[in-house]
Structures are given as C-alpha cells and as structure tokens.
Structure 1
Amino acid sequence: MKLSTPVPSQTVEKQLDYDTRIVLLGSCFTENIGLKLAYYGFQTTVNPFGIVFNPVSLELLLRRSLTNDTFTETDVTSYFSYLAHSDLNGDTTQAVVDNLNYAGTSLLTAVENASHIFITLGTSWVYELKSTGAVVANCHKQPQDLFNKRLLSISEMTSAMNAMYQAIQHVNQNATITYTLSPVRHTKDGFVENQRSKARLHECIQQQVDTGQSIYFPAYELVMDELRDYRFYDRDMLHLNDLGVDCVWERFRESVINTNAQQAMNAVAKYQQYKSHRPQDGTKHAIQLEIMRTALLNTYSNIHINEE
C-alpha cells in the first residue's frame, strides 16, 4: 500500500564526496541542506551574505563579489545594508562595509575553488526602494511606505540567472550549478500570489536546465507531493520541521552524494553524536572527544570538522 506519492529524482553525474568543495546560496532552505553537509564534514560555504530570497538581489551580490567590486558606505544605511541580510548588520557604517567586503571576498574564494554550486530561489516578489528604484534583498523592518512591492517578470529573472552563470564562468568554468526551488510558501504575499511567484521561478530554473547550464534537484516537488502532510511541518505550518528536512536530506543524499562517502559519513555521525552528549565528567569527555577526532582525521584526511 502506498501512503505517499513518490517523486523520482535521478542520480546526478558529478556527485559530492569529501574531495568536493561546495557553495550554497539563496533561501533558508539552502541553509538547511548546508547545515547537514557541514555536520557530515563536507567542505561547504553557505550564504556569506545571509539568506537571500530573490534572484535579482542574489545576482547583484554574486556579480559584485566575483568581479571584486568593493562595497562602500554608499551601499549602507546606518547600521545595515539593503543589499544583504541582517546577519551583516554592524554597530557603525564602517562595520557594515567591512562585513560586506569580508563576505564578498569569502564568496569569491569559495566560488573560485568550488566543484559544486547550489542555488535555491525562494520568491519572485521583491521590494524596491521608492527613493532609488533599487531592489532590496531585505527590508530590515523599515517602514513599508519606503517601498514598492512588485512581481519580477520571467525575463528579468532569466536575465539575472544568465548573469549569475556568466559571473561564475568568469572565475570557474568547471563548477556544476544546481538549482532548487524553495518549498517554503510565502503566504504573507497571499496564497494565489505565492503560487504565481513559485511558478515563475520554476519556469526560469527550467530554462537554465534546458540550456545545459545547470541541473535541478526537485526539493519543491518532494515537499509538495511526497511530504504532503503537516506532520513534516513546523508550528507555523510553512517551514519544514526536523523530520521534513531529514526526509529531503535523505533523497538529496541518494541523488547527489557518492556512495563512496558513506563510510566516512557514518564515522563523522558517530563523532558528532558523541560530541553532543552532556557528560557527567566533562574532562573525560573532552579527552575522549579529542581522541576520536584525531583518529577520524587520520583515517579521513579530507573531512572538515567544526571545532566549536
């Protein structure tokens, strides 16, 4: 008896292993998968500019980073920048400028060395500053009357995605680009409006796939069809809970990660589980943890473990 609608996903040609270097950009769904990859010790760079939902803002940040277009005080409003997430906010204007340029340098280095780049797009709806007409990546809780809200056209988004491809090609012609469409519904835009937004993004992504410039992982379809049950959702009924993320991760793992990494992943998981224990004897636990870490790195030298 079938209790769900299985969504087929193909095994990709160039899979991930511990020799690959991975960059993940875009919506919060990107961070869910990025955290999983980092947990298992893969070499990952996730959203240096923070979460970015729309392709126009993402293209601007990617292009400026990959062309060494330095950020200045003109890109900052007081303690934040409309170009980036609040993660890059600072106590002073100069601090925000420094955060932007550090993120840009980090992204450039990561893309130059990347074997795989994953881009997750979340919405076609954007907010434009009335004063400049510029699309913002984040409104930073500023008064709504400062912005105009509109739906990006397919041609605008196609142009942005083509520009992203060209910017990446300029510094790295060998990286595999994979698009995903965020399954998180933006119901604040309205239910019909959310569907329009996702449909436009989907069409633009498929145009990129059709040209052979990228491939597609069906995260959106997995959630909308295979996980069509609120037991997979968080309390807001919009974002996936841990179980839902784990289900998508397993399908991602089957499709994208080489089976030759399985043994190392199991070893890292054992280490991570021990690391998360709350021991009665903290000193003994720390010593054993270091022994396990040393043995793990001696066996699998390409694993990257966060020491925090």
Structure 2
Amino acid sequence: MIKDLVLPQYVIVLGTTYSGSGAIYDYLNGRGDLYDPLMGVEYQLPHMPNGLMALEAVAEKAFHPSTADYVLSQFENIIKKLARPKSIWRYGRGYESNLPLFQAAIKDFLDEICTADISMKLNWHRLLQSPIQYITSQIKNYIGINEVAPQTRLLVSQNKLVIASRKLHNKIFQVGAEGRPVLLNQAGSGWNPIESTKYFSNCRVVLVTRDPRDQFVEIKQYKKATSVLGFIDWYREMQQRLKQIKDVNLLHIQFEDFVYKNDKMLNELCNHMSLSPGVFSNYQADLSKDNIGKYKKSLSQKELNMIEHHLSAYIYTK
C-alpha cells in the first residue's frame, strides 16, 4: 500500500563510498517510470567542495565578506569543472551536455544569491597571489600605479539561498520530467543526507549502507585505502553520525537486505517513494549476490579480525 499518493519531485539515491547504492539506483532506473536526466552520472553540486553546502555555510554561521566572496569564486570554478566533459587530462562531469539549461540557470542563481557587488581588494585576493604576482603588485603600489580592484560580492541569507537552490534545480531538471519523479544518483552526502538534499523541493531520499568487511574491500581496490584501523575509525564515525538522523523523507536500506530480501525491501522502497511496486524493473537481485562476501577472498585474517572486533555491531547476518 502506497502511504502517500503524491509523487515526489525528486528521488535521490545516496551511498557512503562503495556501499552498494548502485543496486538501488539500478532498480529505480530499470523501472522506466522515473526521469533520469544525467543517466546515472553522479550529481555532485550540493556536496562538492565549495558547492551548495559551502555556500550555505558562509551565508549564515560562517559568514564574513572575504569568506563569502572567496567561496563564490570557488563555486564558479567548480561549476566550470562539473559542466565540461571529462577527458584524459582534466576532470569533468558533462552536466552541460545532459542539462541544456544548466549554465543559464546557474547564471540566474548567482544573480539571485549575490546581494552586493562592489570593487574592493580583500585579503583573500592577496593571500592567493603567487610570489611573482605579490612582488609585482607591491612594485606597482610603490611607484604609484593603481591596480583595478576586483569586484567583490556578498551572499543573501541562508533561507534565501536554499530557496534559490530549489529554483535552480527545478529549472535544470523539471524541464524534461513531464510529471515524472526525477531520479538523481548521489545528489547529496551519504554522511549528511538531509542537510545535503534540502536544495531539492519535495524529495525522497534512500541511503544505502553495507557490511564494513565488503566495503573495506571495495575502498581498498578503488580508493587505494591501506589502513584497516583508519577505515574502522572512518566507518564508526559514519555510523554514529547517521544514527542521529531521523527524518520522514529518509529511508535507510542495508545493501545485503536489498539483495537477500528483495521483495520485502522493494515494497518498503516503493512505499517510501510513493511508487507502484508492480512496475517491472530489469534489475536482477541475484546478480548482486556476487558482491556480498568478497572479503572472504580479499582480506587478510588480521584485517578481518580487526574489523569484526571493532565493528561487530555492523557485521551483517541474515
């Protein structure tokens, strides 16, 4: 039974670095009744360094004119990197090619969140100068050559920034949705799933966690982690933070449960998302079973013993 007949505008799948969230994303994408504008590419603008969360922080509790102006400039740099396609020599996400209104909507967003624009040279401009730039500036100042001061900007309040962020996302994502929920992959932080997704109007979030033994295997392989003790501290901190979060818009799913108890988990997921559980998806849970128990072949006995001892509360049992 669907608890809420009103479809969400956004369905957001989050994980915590190789935690198995791809399985839930594959199921939702494989249904065909959700709109996936980025076709699986992760949407990183909310939680990227100097992204929306950073803007919100300096708009309120971390506000200072220099800090706000600096983060705004870094936000614009991040936009360029997210908009462009990835190549062998540079990072990119290709948002511009998949989202035709991305750049125009970003421009409108920046116009809305900047409340002042004045020519002024702030300390952070000097702080980031190279030695040559600094010496050149000092010489010009000494001989009386006036440099043009850069434009500096202030931010609107926190509430206004969040509202502007929701407008931004509606402009770039809703244009092709045709009434369907927009499916976004990793459009927030799995460590901070509610705060990082407040930039979307009417969204439902599913967060996926995983047995720490298999998660460490994947992080070792793909993120080049080497310290099992470092991972234990990392995983424990993540779980302690997530334990404090209670929100009706958030559903927490264990990856192993989604695979082994697929019918039950699908009903819970669809109920949370206000989706019909009867819609066919080409996702096959049996194929995901190969990703469970990888630690048996990949971890040393010492690594296994340490994880099972320190993270015993999070070891998965059927």
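Consider the structures 1, 2: one of them gives 0.70 for FRET efficiency 1/(1 + (r/R0)^6) of positions 127 and 175 (r between Cβ atoms, R0 = 35 Å, to 0.05) as calculated from the coordinates. Say which.
Details: 1: 0.70; 2: 0.30.
Going label by label, the one that fits is 1.
Comparing relative contact order in percent (Cα under 8 Å, 6 or more apart) across 1, 2, which structure shows the greatest value?
Numbers: 1: 23; 2: 31.
Greatest value across 1, 2: structure 2.
One of 1, 2 was used to compute mean count of other Cβ atoms within 10 Å over residues 23-30, and the answer was 24.2. Which one was it?
Numbers: 1: 24.2; 2: 21.5.
Answer for the origin of the read-out: 1.
Quick check: 71 is what I get for volume of the Cα convex hull per residue in Å³, for residues 207-254 alone, calculated from one of 1, 2. Which structure matches? Could the numbers behind the result be given before it?
On the way: 1: 87; 2: 71.
Structure of origin is 2.
The numbers here are math on the coordinates, done by the rules we state, and not lab data. Small disclaimer: the values here were computed from a predicted structure and weren't measured. Cβ atoms are built from the backbone, for glycine too; each structure is taken alone.
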